[in-house]
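In the part that follows, the structures are each spelled out as structure tokens.
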Structure I
Amino acid sequence: MLDYKIIDNDIVIEGADFATIESTRQRLRQKLLLWRGEWFANREAGFPYLQRVLGQAPRPEVVSSLVRQLLLDDEGVEDVRSLSLEQDAAARRLRVVFTAVLVDGDEEQIEVAL
């Protein structure tokens, strides 16, 4: 898989290897932002917002489990040490904060605001 580092909507090229914490962060953010069924080339890709979250009144542990599985399914993530979901229903925002062990053994805290 080819990863691109994006800053201010521009692709930044730094050497030959893009597999950095930033590329992992961006890839996970994109996975969380993609709604399942939204991408024509792979209807199974993405997070099941419509299928499992919105309008379903899911328990927080169910949403947490879905997010954890999405993170663990990423090729750059070996393990998820901690996971916190902070929901602001009035603003319709979700903040996902997690500590991941990456495949290179580094442990990184990553925050994704949706």
Structure II
Amino acid sequence: MAEIKDNYVVQGISGSVGNLAVYKIINGKTFMTKYPDRSNVVYTKEQIEFRKIFAEAARFASEIVGDPVKKSIYPRQGLKSIYHSALSDFMKEYKRKKAEETSGNTDKF
């Protein structure tokens, strides 16, 4: 990992440059690394399932934020944005349903 010093053009930036390099800020210092090769990564069933669940949560949150009426009435959690509040609510509800399924309790309120 190469540390970047005295280069005011790229100092403090982060992100990737195509698929060639990645700029990172670690402890206030800017570093440049090669783009990570994740082609050999094998995801577990749980990781694949969670990615699908998170994609659903992101769609739900985007739908809330995209509709001005829903956005105006959606309860905000502290300083969280509406998007993050909706994301959090979706994941909590998913976790509750999953716990309910595993306990065998399928009664509705």
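Laboratory data are not the source of any read-out in this text; all were calculated from the coordinates shown. The structure displayed is predicted, hence computed values, not measured ones. Cβ atoms are built from the backbone, for glycine too; each structure is taken alone.
Quick notes
- Value 3.8, calculated as distance in nm of label points 7 Å out along Cα→Cβ at positions 24 and 96, assigned to which of I, II: II
- Among I, II, structure where Cα extents along the principal axes in Å, for residues 40-87 alone as derived comes to 32, 31, 13: I
- Origin of the value -0.66, -0.89, where log10 I(q)/I(0) by the Debye sum over Cα atoms at q = 0.11, 0.14 Å⁻¹ was derived from one of I, II: II
- With helix-only ellipticity at 222 nm (-39500 (n - 2.57) for each DSSP H run of 4 or more, over all residues; to 500) derived as -7000, matching label from I, II: I
- Per FRET efficiency 1/(1 + (r/R0)^6) of positions 8 and 72 (r between Cβ atoms, R0 = 25 Å, to 0.05), the highest-valued of structures I, II: I
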